[in-house]
1. Which one of P, Q has distance in nm of label points 7 Å out along Cα→Cβ at positions 36 and 68, as calculated from the coordinates, equal to 3.4?
2. When you work out FRET efficiency 1/(1 + (r/R0)^6) of positions 12 and 76 (r between Cβ atoms, R0 = 35 Å, to 0.05) for each of the structures P, Q, which one comes out largest?
3. For which of P, Q does P(r) over Cα pairs in 10 Å bins from 0, in percent, calculated from the coordinates, equal 18, 42, 21, 11, 6, 1?
4. Given that distance in nm of label points 7 Å out along Cα→Cβ at positions 4 and 28, derived from a single structure, equals 3.9, which label among P, Q identifies that structure?
5. Out of P, Q, choose the structure whose coordinates give helix-only ellipticity at 222 nm (-39500 (n - 2.57) for each DSSP H run of 4 or more, over all residues; to 500) equal to -23000 when calculated.
6. Say we calculate relative contact order in percent (Cα under 8 Å, 6 or more apart) for every structure; which of P, Q gives the highest result?
Structure P
Amino acid sequence: MQSIRDALALNDTASAERYAHTLKGVASSVGTVLLEDAASELEQALEVENTKEYPQLIATVESRLNEASTAIATYLDAQRSRSTEDAA
């Protein structure tokens, strides 16, 4: 997200759009649909330079990214616990 913010601070909408697109692809790859959708909306707003929407869309993407990160960390912790139990 910082890369998107930095690009926008430099008025580099093309880079911000590319970063949003990359995030959308990664979200799709790991199955985080809400993050993918939020990143897609941000990417579309960046494409048409709908600057009024940027703050809310960035906040939504950050929220979805935090949710996805927490869910992934929880899943990985559970997998590690299962592996430890299976080894014992």
Structure Q
Amino acid sequence: MIALVFAATAFMKITSFILMCEQLRAEYASKDQVYKATLGQWLYFIAAPTLVYKDKYPRTARVRMGWLGRRVAEFIGTHSEKVL
């Protein structure tokens, strides 16, 4: 079951990446520019918790430790019953 979920997620991510790259190429071509996705962009998209590809994601200048701490606590709280 987990493998099926992983495969479906991978399929959606790869499809999103391909379709958005085609759209970005068309937009750049209308401006007489060339768009080329890099391996780094693809790897970041695969690791990022999103199904929609963008060539640039909004980011903060620093890690927000309070936000990160809440997410880690949520993860531990959600999965602690499985460990015990």
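A short reminder: the numbers here are calculations on the coordinates, not readings from a lab. Here the structure is a predicted model, which means the values were calculated and not measured. Cβ atoms are built from the backbone, for glycine too; each structure is taken alone.
1. Working: P: 0.9; Q: 3.4.
The structure behind it is Q.
2. Q
3. Details: P: 18, 42, 21, 11, 6, 1; Q: 14, 30, 32, 17, 5, 1.
The read-out comes from structure P.
4. On the way: P: 1.6; Q: 3.9.
So the calculation was done on Q.
5. Values: P: -29000; Q: -23000.
Among P, Q, the structure yielding -23000 for helix-only ellipticity at 222 nm (-39500 (n - 2.57) for each DSSP H run of 4 or more, over all residues; to 500) is Q.
6. Of structures P, Q, the maximum of relative contact order in percent (Cα under 8 Å, 6 or more apart) occurs in Q.
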